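What follows is a set of structures for review.
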Structure I
Amino acid sequence: MVDANGARGDDQPLLVADGLCKNYGRLAACRDVSFTLYPGEVLAIVGESGSGKSTLLQLLSAQMAPTSGRVCYRMRDGVTRDLASLGEAERRFLFRTDWGFVHQDPAQGLRMAVSAGANVGERLMAVGWNHYGRIRQTATSWLERVEIDTARIDDTPRTYSGGMRQRLQIARNLVTEPRLVFMDEPTGGLDVSVQARLLDLVRTLVTELGLAVIVVTHDLAVARLLSHRVMVMKAGRVIETGLTDQVLDDPREPYTQLLVSSILPP
């Protein structure tokens, strides 16, 4: 059961952002962002284009170094580490084991020239699996789980529709049971009917696996359906944060009120 902080039976933070800033010359893409994420909590970062939400996601996932501030993550051994102190090999290991990253464009998160089964199996092999039969069986099970016809396990993602590619990317990321998943506009570019089906699938998997998720989106329907808590960004700053229903049903800030009223463009 999720409490007011989104925790699932674990009151120790999983990730802590402290005073994150990212400057590009005189442009501040991210300004003094601080928050705490707990195991099993889903946090949505919302705002219009240029608000800084994608920059923040890159900082949180250690794909970009902050100008100032830090991100600390609690490892599986219980030790909390500053991500800036990790070497490249340690960061790559996190992405193979503890973390997943779902891109808006599935082609960025998949190997388009190899089969669907290989896309899922590669991540298993990266964490030490070496039995071909077991790998293929698990890949098949995950294709079923994300509603992809298992008869297409040997087809490449190039032959898949956009929605199928996104579901395959989700399977590839979740097969190793990560503790934290980053999602960057996971439904962007998909038809409305495909979006609804994908969101329902993601919500089910997140609940079943007890994942912590940070999802960036301009679509407040995505935030409402998936998240426990929302952070609203404008010009690189977090201007409002709170439980999802509270923020979206009774926003305090005029900017958030405009977002909820769909007056601002995505």
Structure II
Amino acid sequence: MAATPVKSSATDDLPSLQGRVSEAEWRTRVDLAAAYRLVALFGWDDLVFTHITARVPGAEDQFLINPYGLLFEEITASSLVRIDLSGRKLDDTPFEINPAGFTIHSAIHAARHDAHCVLHTHTLNGIAVSAQKHGVLPLSQQSIFVLASLGYHDYEGVALRDDEKPRLVHDLGDNTYLMLRNHGLLTVGATVADAFLAMYLFETVCTIQVRAQAGGGELVTVDPEIIRTSAQQARQVTRGQGAGALAWPGLLRRLDRRNPGYAR
């Protein structure tokens, strides 16, 4: 008797949306699914929790979010759920969404129209630094870029209440990075690639800080004047393209080698 085939993913039987949505939406779906899998590949995922959201091209009040219950390494372009600012599903899908997570994302998307992608993590190093009174310290070259565009938001419990939204928006301001005290890290970007590269930098900064502090020796900090010129330095080192545009194609190639199948 033949063995029953074992599904490798909860999305194996899901029909592809390619050709059924606009080309722009499909490209966003592919990039967002890739970002979820890259978060898992880099070890930043928290099982099925936390979120990355992206605005649907041409629809200011529509967003794509992860199907609740799928591991980040399983997510595909077609499994992403399209929702509105209230978190209501706009498509026929077997998947639900996590309402707690979208409280944060909906607040930022509604206030920051330049934030086409919002990425939130619960990494060990990120939470460790978020619990430190002085937050991110100017200890590394990477830290100068984060410190130049960083906000802090005090912990108010699990993000379930709408009355927290104005404070989230205020604390993020026009920054790229937001440290959620006792909670985790958040980045925004004009593209999925930009938000991901910002998170790569943010997580790297926190990892370096935790390791430097663990060494027990006296720490050397970066001159504040250098931090003030970090935006100019970033433009120069990326030749004006931005880190996202430069690194994203290579990251997709890495993902294709290690966990292909996201573009389904």
Structure III
Amino acid sequence: MKGEISLVGMSVQLFLSIFVPLAFVIYGRKKSWLSWKAFGVGLLIFVLFSQVLEKVVHMLVVDPSGTSLKGINNAWAFVAYGALTAGVFEEMGRYVGFRFMLKNNRTYGDGLSFGLGHGGMEAVLIGGVSAINMMVISHLVQTGQFEQIASSLPATQVEMLKTMLNQPDWMYVLGGIERTFAIAIHVALSLLVLYGVRKGQFRYIIYAILAHAFIDVAPALYQVKIISNVWVIETIFVFFAIASLVFIRRIAEKF
């Protein structure tokens, strides 16, 4: 019964992670602000800077446990590293995208499209692919094949997978909702970086890096179990998402 319940949660997470970004794309097309070029560059920048370059640095610096740095067993150092690294790589990626790849695409709609491509791809890769992976693992557990595969995996990874499988159903649903909120944050940060590029003032990129790092502090604290209540983290995240929506509306007049 537990596996069946979890599959429902995983399915909801998969649905939200894929179809919410798709719904925003359809809405953008209907409202005539969607730029396919900016959307594609935003998607590409996320993959290159967050999923490739940042991950290479993590492999060199982060302990295999995923909750500390190599040679530094200090949770606060890990939190600071994780938050700043995400901010630097993703915001510098946005800067590169707008500064060098979108010289003729710097309207408000381009900023919205870039952020949607960036955040939408994150939702698909982190929320959607994660849900599919857990569905596959759940099937392996139900068919008795998981232990055979687990023998070839690191013990820490096996424990993490078992913990995820034993999550209550609502945790998966919450993960899908979180990816939706994250899109708003990515759009707001994209517009902030774009505004800096248009003004020729790099300080706005610094603001975006610091804002991104600040937003990522709470999830990092949860990862190292300094904060153990997931509702505290999600409440903070909702606040940032609402603030992002307000920013998105107000910065429109600057364009």
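Once relative contact order in percent (Cα under 8 Å, 6 or more apart) is calculated for every structure in I, II, III, which label goes with the largest value? Please list the in-between numbers first.
Details: I: 26; II: 21; III: 33.
Going through I, II, III one by one, relative contact order in percent (Cα under 8 Å, 6 or more apart) is largest in III.
Of the structures labelled I, II, III, which one yields -12500 when helix-only ellipticity at 222 nm (-39500 (n - 2.57) for each DSSP H run of 4 or more, over all residues; to 500) is computed from its coordinates? Attributed to the structure labelled II.
Which of I, II, III yields 0.8 for distance in nm of label points 7 Å out along Cα→Cβ at positions 198 and 222, as computed? Intermediate results must be reported in sequence, preceding the final value.
On the way: I: 0.8; II: 1.7; III: 3.3.
Answer for the origin of the read-out: I.
Work out which structure the value 12.1 belongs to, where mean count of other Cβ atoms within 10 Å over residues 54-61 was derived from one of I, II, III. Derived from the structure labelled III.
Read the figures in this text as sums done on the coordinates, not as results from a lab. Since we're looking at a predicted model, the values are computed, not measured. Cβ atoms are built from the backbone, for glycine too; each structure is taken alone.
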